[in-house]
Structure I
Amino acid sequence: MTAHPWLNALKVYAHPRVVGMLFLGFSAGLPLLLVLGTLSFWLSEAGIARATIGHLSWVGLAYGLKFLWSPLVDRLPLPFLTARLGRRRAWLLFSQVCIAAALLGMANTDPVLNLMHTVYFALAVAFASATQDIALDAYRIEAVEIEKQGAMAATYQAGYRIAMITAGAGALWIAASVDPSEASYDFHPWQVAYTVMAALMGVGILTTLIIREPVRHISHETSEREAHAREQFAANGVSGSLLNATAWFYSAVLSPFIDFIQRYKWQALLMLALIAVYRISDVVMGVMSNPFYQEMGFTKDEVATVSKVYGVIMTILGAGLGGLLTLRLGVMRTLFLGAVLSAATNLLFVWLAGRGHDVGALVFTVSADNLSAGIASSAFVAYLSSLVNQAYSATQYALFTSVMLLLPKFIAGFSGEFVDAYGWASFFTGTALIGVPVLLLVWLVSRGQRSGVRAQEER
């Protein structure tokens, strides 16, 4: 008797590399909140000024700048490790060990006594985490054939979200469980929480040691293009080590950008502008969400339960709904809907600010906000994936995700000062308004794509 096609399709989730992506996704998702949301709660409880907390969110700029060193991760071998593990696994292991060590550094540094040391360790976590993301994207693209990429992405997202619950709710719960009093600041609970988080990086380290290095597939066009460039350099008198270095720089650093510009021409700038601002409402608002909850009188347990658990579950549901809408309505229409919802749901925080300590209002606000964020994220990932040339997938994807975070993270650094000057209601209203230009950009990019399709049909 032949198995049902859907049952056969489910077997892809038993593929060893698909299973491994669940644990690698956990390793990727764990550090993010530990240097952003959870850290801001810790600093707020420690009495650090809101303006300083806002400035410290700039450590997240590492995720926005990762395209600068992504060519190194893509092509540069690491001494000792690469020869034994392969290029992808070597960079994964190196970055994971660095994350664990830097988290231990944060765990043993009280920001009240030495804030700069906390900042240095947080920066180290952010840079190592961004490096892990680069290596992991490259591994995911190369590890399995195209038809299994959907399953890889699904298990990655599941692991990533579990890690966000762990780093958000888990860290707060651990801190709360050993905190003798919620009324006053105590460093020890945070020390315990961050030590446990450092130990959990062992999940990713063990997985990296178990998985196999993927086989790289370089297209004929890419090889031909790089060989032609090398010949041109040699014809112009470049030789020896300088020739090797120049050819490497061209193939690793310049080619991904040249390819993107050649494919999309002037529309590339419009696309990059959309990528740069699409998540601006959520990112700017997100930096101040935990200090906002703390000032409204919500306890760590309440924030953990509602925001870090229920909110993440709603994000997963939103992502599933976003995938369905993308299938039925198309990427650009769902992208537009996600932008509208992301901006509009920020206004619910204005209402929550007027309600004060109201757990029911918090549940409703967080549910709506995270559901809209899930829809927007699903559409946005689909859009970014459609732009990538698989010959340069790691570097181009790093470029897109860096552009996505750079401007929002920079603006978010001033969020604490804005709240001090104008209050919570004006801040949340402002985060909704800065999402309005995104709608215009989505419309312009969509119009440009339709024009391009018509031009190809006429030819």
Structure II
Amino acid sequence: MSEKYDAILIGAGMSGLAAGIRLAQYDKRVLILEKHYLWGGLNSFYKRRGRIFDVGLHALTNFAPKGRRGVPLTKLLRQLRIRHSDLQLGEQNYSEIAFPTERLRFSNEFELFESEIARAFPDQVDGFAKLTEAIFAYDSFTPPDPDLLARGELAKFITEPLLVEMLMLPMCYYGSAIPGDIAWYQFAILFKSFYDEGFARPEGGIRPLLDLLVKRYKSLGGELRMKSGVAEILQQGAGSLRSAAGVRLENGEEIFADQVLSSAGFGPTMEMCGAELGARVTDEDRGQLSFNETVIVTDKTPMDFGNYGAAITFFNDSDTFDYRCPAPGGLGIDPRSGVICSPNNYAATEPLTEGWMRFTALASASHWGDLAQADATEYATQKQRAAEAFLDSASRFAPDPRPFEIDRDLFTPNTIRRFCGHPKGAVYGAPKKRLDGATELPGLFLMGTDQGLLGVVGAMLSGISMANRHCLQPTA
């Protein structure tokens, strides 16, 4: 029998690394298993043609300056015993929500967004103030009503339909697994993380932050094994006494532990538990909302070729925002709305010498999955065709980088599925979240996407909170 660990963590993404650090700080024997050759999960990096491309990172939300109390980033750093300066965060210039008839800017100072609401929607100032008060009074991390949806709640405060759509757009793109809406508690989390805290970017992109976390984890004695996919979650006992006992890897090796924490999502995790528990997984448990992304590298910065200073532009081409997975066929994406991001437009001690712009569109996972299986050549051709159509749409709201393009890379839901194990490439997991991380199998817990917290900081806090709750609390 192999040696036994206190905890096995499935996935070396943000939640897994943070949970590993937290447990290793308390001298727990911890093993993180990652099926791929790079850590980071949905927030990783890769190298193409001599350049490092970030995956997923548009911004680190929940920015807070050193010393600000009571906010997620400060809590995170205290729990992991990491210094604020170690993150090397550069704040955004500003970001914006862009519709055909109106734009709203926001920055890391809440007063800018308030003034923009007053300028564009003067008759909504009182309602927005009441909305803000309600959000800040709401316990979004232990919500009493996790199934409550945001559109209905916004209607209690905001009477202007366009403002409702503009408020919904960035929240859905940065956190919703629900077509057409977002859970109210998640809206509240994101509202505070966007407008009261703000956006920043680690100097050098996501890789230095990941390297910092891995180094911290290993320095505490944590073990990390790459290319070690989990095929099965082992169990011991029977009936009501059954519990998780470890894992069997894809190579057949069995590793035992008192507890298993998984960042693979509820559906894939339960399917690792065998036919009985796997059969209870529904299609909804796998989620469906996914994205295509196009990254353009240019020979000039966006400010130089287009006077473009926004860190992020959330755009929509009509007064009504339709957030859902596009039907299979056609382009395989929805070009009507999306996200434009430029890493150049964050403060940096060493500014980027090349221009970078990222374009994110809602995508049909089944369209791209079927196409890749049927015809690899046509798949590559259609990726470029979809990217061109989306760039045509996005260039109405930000400068077109194509005349200055020197490199390009693209990915579809297939990439997310392959590297993160999420069925259908679902970025935000299943619509139903399990806030306490519990599963039907004692000793097995969820962290990350399907536990319900959002963004880079949220994912790390998810891992920390699950480690604290399920692995560090004294047992009765």
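Bear in mind these aren't lab numbers, they're just calculated from the coordinates by the rules spelled out. Since the structure is predicted, the reported quantities are computational estimates derived from the model, not experimental observations. Cβ atoms are built from the backbone, for glycine too; each structure is taken alone.
Structure above, values below:
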{"item": "Label whose coordinates, when FRET efficiency 1/(1 + (r/R0)^6) of positions 80 and 152 (r between Cβ atoms, R0 = 41 Å, to 0.05) is calculated, return 0.90 (choices I, II)", "result": "I"}
{"item": "Value 23.0, calculated as mean count of other Cβ atoms within 10 Å over residues 96-103, assigned to which of I, II", "result": "I"}
{"item": "Which of I, II yields -9500 [helix-only ellipticity at 222 nm (-39500 (n - 2.57) for each DSSP H run of 4 or more, over all residues; to 500), calculated]", "result": "II"}
